[in-house]
Every structure is written in C-alpha cells, then in structure tokens.
Structure P
Amino acid sequence: MLSASGLWWGLLGVAAFSFTLPFTRMAVDGLSPLFIGAGRAVVAAVCAAAVLLVTRQAWPSGTQWLRLAVVGGGVVAGFPLLTSFALQTAEAGHGAMVIGLLPAATAAMAVIRGRERPTRSFWLFALLGAMAAVLFASLQHGGAGQLRWADLLLFAAVIAGAVGYAEGGLLARELGAWQTVSWALVLFSPLMLGLTVFSVTQEPPVATPVHWAAFAYLGVVSMFLGFFAWYRGLAIGPMAQVSQVQLVQPVLTLLWAALLLGEHITVPTILGGAAVIMCAGLAVRARLTRKGS
C-alpha cells in the first residue's frame with residue numbers, strides 16, 4: 001500500500017532535482033562539464049563526510065559497500081557526468097524531454113532488483129506518463145528532431161540514474177536515506193576528486209558568481225540534500241509507485257528553464273504538462289502487488 005509520507009518525501013526530492021538541468025545548463029557556460037560533473041560530487045562528499053562524522057554513523061558491511069558502489073556509479077558519477085556533457089549542446093528543456101523517461105526506467109529496475117510486481121494498470125499509466133513526458137518536452141521545441149550525441153548521453157544518464165535510484169532505495173531501508181547517499185559520495189570521493197583536479201589542469205575555471213552559484217546548488221542540493229528526501233520516499237515505497245512522481249519533474253524543469261534561461265513556454269506545453277501530472281497521479285494510485293502475493 002502506498003504511504004502518503006513516502007509520496008511527499010518523493011515530491012520534495014523531485015522539487016530539489018527539478019533545478020538540476022537548468023543550473024547545469026547555466027554552469028556549463030562558464031565551467032567545463034567534467035569540472036561540473038565531478039566537482040559537484042566533491043562538494044557533496046565534503047558535506048556527507050562531515051555529517052557522517054558528527055553523527056558517528058556505523059560503517060556499512062562488506063556487501064553493503066558493493067551495493068553502495070552501484071549507487072555511486074549511477075547517481076554520483078554516471079548521471080552528473082553524462083548530463084553535464086550532454087548539456088553543453090542540448091537545452092535544458094530538451095534534456096527534460098529525455099529525463100522524463102527516468103521514472104519508467106526506475107520502475108523497471110525496481111521490478112528487476114526489488115522484486116516488485118506492479119499491476120497492468122500501473123504499467124499502462126507509467127508508459128503513458130513516459131510518452132507524455134517525451135511529447136511534452138518535444139512540444140517546447142517543435143518536435144524531438146533527429147537523435148544527436150547529446151541525446152545518447154542523456155539516454156545513458158537515464159539508465160545510470162534508474163540503477164542508482166533503485167539500488168539506493170533498497171539500501172536506504174537498511175542504512176537510512178541520507179546515510180546511503182552520504183556513504184556513496186564518500187566512497188566515490190577519491191575518483192571524483194581526481195577527475196576534478198584533472199579538469200582544472202586541462203581547463204582552469206573562468207566563471208562569474210552566477211556560474212559558481214549554480215555549481216554550488218548542484219553540489220549541495222542536487223547531489224546531497226535532494227537525495228535525503230528522494231531516498232527516504234523510495235525507502236518508504238512502494239518504490240515503483242513513488243518513482244512515478246518524478247514524471248512531474250519535466251514540468252518543473254521547463255518552468256525553471258523559462259524563468260532562469262528565458263526558454264519559451266507555449267499553450268501546448270502547458271497542456272502537455274497537465275497530461276504528465278495526470279498520468280503520474282494515476283500511476284501512483286495504481287495498486288502494487290508483491291511476488292507470491
């Protein structure tokens with residue numbers, strides 16, 4: 001049965017993540033994509049290490065470290081780096097179109113990894129929601145157009161994010177929501193620090209305060225605080241249903257892109273956004289059955 005608290009925690013995480021693409025698009029105008037993708041993880045890892053130290057958290061077990069590596073590979077390294085490089089050429093609205101597939105991908109990973117068995121109605125609404133999300137963002141730019149290199153990077157980011165979300169949601173039930181993302185950040189901090197230093201040697205940052213402010217949000221909120229709420233919601237679950245609230249993210253992302261980057265929103269876009277929210281609500285309300293029940 002779907003918990004209202006799980007839903008609200010998920011929505012809070014989605015609200016935090018909805019600024020990620022616009023701020024990434026803003027930051028790449030002054031900072032290299034490698035610096036943004038790796039550096040934001042370093043900032044988040046410093047915050048995570050401080051919180052873990054102050055609260056004296058118990059260390060994960062051997063198996064849990066392996067699962068944290070899966071989480072980190074998806075959401076600490078994979079998703080940030082892939083989206084940063086993609087948004088060098090793609091607009092934030094176009095990125096929202098592809099990232100709109102993430103909830104359906106997360107639900108699929110929840111079925112594979114978490115042994116959750118959504119009903120047919122759930123899959124119907126999830127599929128419709130993903131299609132609506134793609135159509136919704138496409139209308140913003142007059143059509144999806146031809147597949148570009150940036151699109152391939154974004155599709156890869158969807159897969160990476162889905163794997164990290166699903167495994168992180170399961171692990172959060174054992175370690176706790178914020179503990180899971182914190183340990184994953186600490187685990188990947190040597191790699192991300194090395195990539196950050198390399199990026200600085202290759203292309204020293206030359207940015208304005210606005211670029212640095214966007215980068216700070218990506219490090220503190222998108223990579224750290226947002227996951228507190230998101231993994232908390234997934235842990236309460238059911239994961240496959242809570243993940244569908246992320247269908248609202250393309251709507252919010254295009255809204256922030258319009259306000260912050262000046263991207264134009266049309267009436268068809270507004271109607272498409274309403275369809276996305278409706279499908280998300282129907283998917284969330286669909287019952288979920290467990291294997292063997």
Structure Q
Amino acid sequence: MLIGVEWTSSSFSAELIDNGGTVLAQTHHPVGTNAVADRDFAARCAELLPAGWLRQAEAVYFSGMVTARNGWRETGFVPAPAGFADLAGAATIVQGETIPHIFLPGISAAGALPDVMRGEELKALAAGDGMASAVVILPGAHTKYVAIKDGRITGLATYMGGEIANLLRKDSLVGRLIPPVATIDGTGFERGLRTSWLGDLPGGPLRRIFSARSLVLFDRMPPGEISGYIAGLLAGAEIAEAQAEWPLQEASVLVVGASPEALRYQRALELRGIAAQSVAAATAPSFARLHAKLASRLP
C-alpha cells in the first residue's frame with residue numbers, strides 16, 4: 001500500500017492506494033505549496049494527511065510543484081522521451097520519520113522553445129496506458145498537450161490560453177463591462193470560439209480580443225456573455241495554434257478530466273471537427289506502477 005500526493009502551487013491532493021492501483025481513500029485541501037510560508041512542508045503534510053495513513057502505507061510519493069525549486073525537495077527533469085522506468089530511476093528517496101518519502105522528477109522537452117511539466121505526466125501516462133500512440137490534452141490555466149507512444153511521453157507543449165483569459169476577465173479594459181455575478185456561459189463561449197476561427201475577419205487573437213468590449217458597446221452582445229466570449233476566443237486560438245503542431249485530425253485525442261475547463265475544451269474540439277475522448281484524471285495507476293519499480297530500492 002502507498003500514498004500518492006499531488007501538491008501543486010494551489011492545492012494538496014492525496015490518495016491511499018493499494019499495490020494494484022486502486023484508490024482506497026482520498027483527501028483534498030486548497031492548500032498549495034505557495035501557502036506554506038515557513039517552508040515547513042513536513043509538518044504541513046502531516047497535518048493534511050488523514051490520521052493513520054502513514055501507518056498503513058509502505059511509502060509516500062510526491063509529485064507537482066512540491067518538487068520544484070521553491071518546494072519541499074527539488075528534483076530535476078527527465079528529458080523526453082520518458083516513461084515510468086525513467087521517472088523511477090531519477091526519483092529522490094528520503095527516509096521520513098516513519099516511511100520513505102519519494103520525490104518524483106518532472107519531464108522536459110528540449111528544442112527552440114523548451115517545455116516542462118511536474119505532475120501532469122502521471123495523468124498523461126495513465127490516460128494513454130495501453131495505447132500505441134495518442135495526444136493527451138490536460139486543459140487548464142496552462143493547458144498541456146502530451147504525445148504518448150508505446151507507454152512513453154515523446155513530446156509536450158504548454159499553451160497559456162487559460163491564464164491569459166483569466167487575466168483579461170479580472171484586470172483589463174475588455175473585462176470592465178463584465179457583470180459582478182457573470183459566469184462563463186456556453187453561448188458566449190461558443191460565440192468566442194467561432195469568432196476566433198472565422199477566416200474572413202481581420203486580424204488574429206490580439207485584434208479580436210477587443211471585440212469583447214466593442215460588441216457590447218454596439219449592443220451586439222449582452223454583458224453577461226463577455227466572460228464566456230473571452231474564454232472562447234482564447235481556447236479557440238489555442239486549439240488552432242496547437243492544430244498546426246499536433247496531428248489532432250489523425251491521432252487518438254484524449255481530454256483528461258471532467259472539470260468545467262475540460263468539458264468546455266471537449267466541446268471546442270467537437271466544434272472544430274476534432275474527435276476526442278474524455279478520460280478520467282487518474283494518478284493512482286501511475287503511482288502504483290512507480291511503486292512496483294522502486295520497491296527494491298526502498299529502505
């Protein structure tokens with residue numbers, strides 16, 4: 001039995017997992033690594049994990065920003081192509097007060113625009129398990145596109161559309177007309193998507209973003225649709241950009257998770273004519289695979 005922890009900059013998630021990869025219990029807290037001001041990660045982790053878990057498990061595994069430069073223990077990056085054996089080989093094992101703590105590395109991609117990820121690789125590898133090849137998409141503020149081939153990550157890219165959309169809605173000229181209680185509605189989102197893809201309109205994303213304000217000023221869009229419209233403009237631009245780099249029309253495309261962002265992304269791909277399958281955002285199978293590879297190295 002093991003504990004798998006995904007500790008990002010904004011949240012703490014942990015699962016108690018049997019050796020076959022089945023989740024026996026789980027917990028989640030909105031306590032990211034950024035909230036550990038005194039850097040006493042050991043004490044905070046002990047507070048966040050349910051009582052008794054450490055007595056049941058053989059080891060606890062850490063992924064995400066907890067292994068970054070400002071985290072608990074920094075690990076490096078394994079260069080792609082990389083799979084479970086590479087991650088296990090580069091893991092850092094530290095004996096905790098009761099059981100071993102294993103800090104997992106991230107994965108990097110070289111090139112003119114180098115890219116990295118920490119934690120998402122576990123979801124991507126679990127999603128593409130058993131497939132000869134696939135493109136795995138992990139939507140969010142920093143959407144990841146991950147190429148999987150025969151159980152290994154062969155390439156990755158990060159697209160910042162989600163974060164840029166959030167910034168535009170919260171602190172920009174085009175966001176000032178958004179009503180206080182407005183949400184990202186489907187009508188505005190799909191309108192933004194189609195606007196981003198219309199070839200007979202002038203300019204590109206930077207030209208079209210201002211229409212989130214001007215369409216409202218000319219009474220051609222209600223203010224309640226602005227949030228969705230901005231989200232659609234950026235998601236549409238992101239997908240069009242990714243489509244030029246990734247074989248989305250030919251490959252098996254997997255969208256990870258059932259969050260609102262993932263569901264919107266699935267809808268956007270559908271409208272773009274790209275067949276995509278929704279898969280669970282599971283990390284337990286990957287933690288179990290790594291535990292099997294590392295068992296002989298544990299104290």
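Figures for the structure shown
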{"read-out": "Relative contact order in percent (Cα under 8 Å, 6 or more apart) - structure with the largest value, from P, Q", "value": "P"}
{"read-out": "Value 7, 30, 36, 21, 5, 0, calculated as P(r) over Cα pairs in 10 Å bins from 0, in percent, assigned to which of P, Q", "value": "P"}
{"read-out": "Winner on distance in nm of label points 7 Å out along Cα→Cβ at positions 65 and 233 once structures P, Q are ranked, highest first", "value": "P"}
{"read-out": "Computed -23500 for helix-only ellipticity at 222 nm (-39500 (n - 2.57) for each DSSP H run of 4 or more, over all residues; to 500) - originating structure among P, Q", "value": "P"}
{"read-out": "Among P, Q, structure where mean count of other Cβ atoms within 10 Å over residues 57-64 as derived comes to 23.2", "value": "Q"}
{"read-out": "Ranking P, Q by distance in nm of label points 7 Å out along Cα→Cβ at positions 89 and 153, the structure that comes out highest", "value": "Q"}
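Bear in mind these aren't lab numbers, they're just calculated from the coordinates by the rules spelled out. Treat the numbers as computed from the prediction; the structure is a model and nothing was measured. Cβ atoms are built from the backbone, for glycine too; each structure is taken alone.
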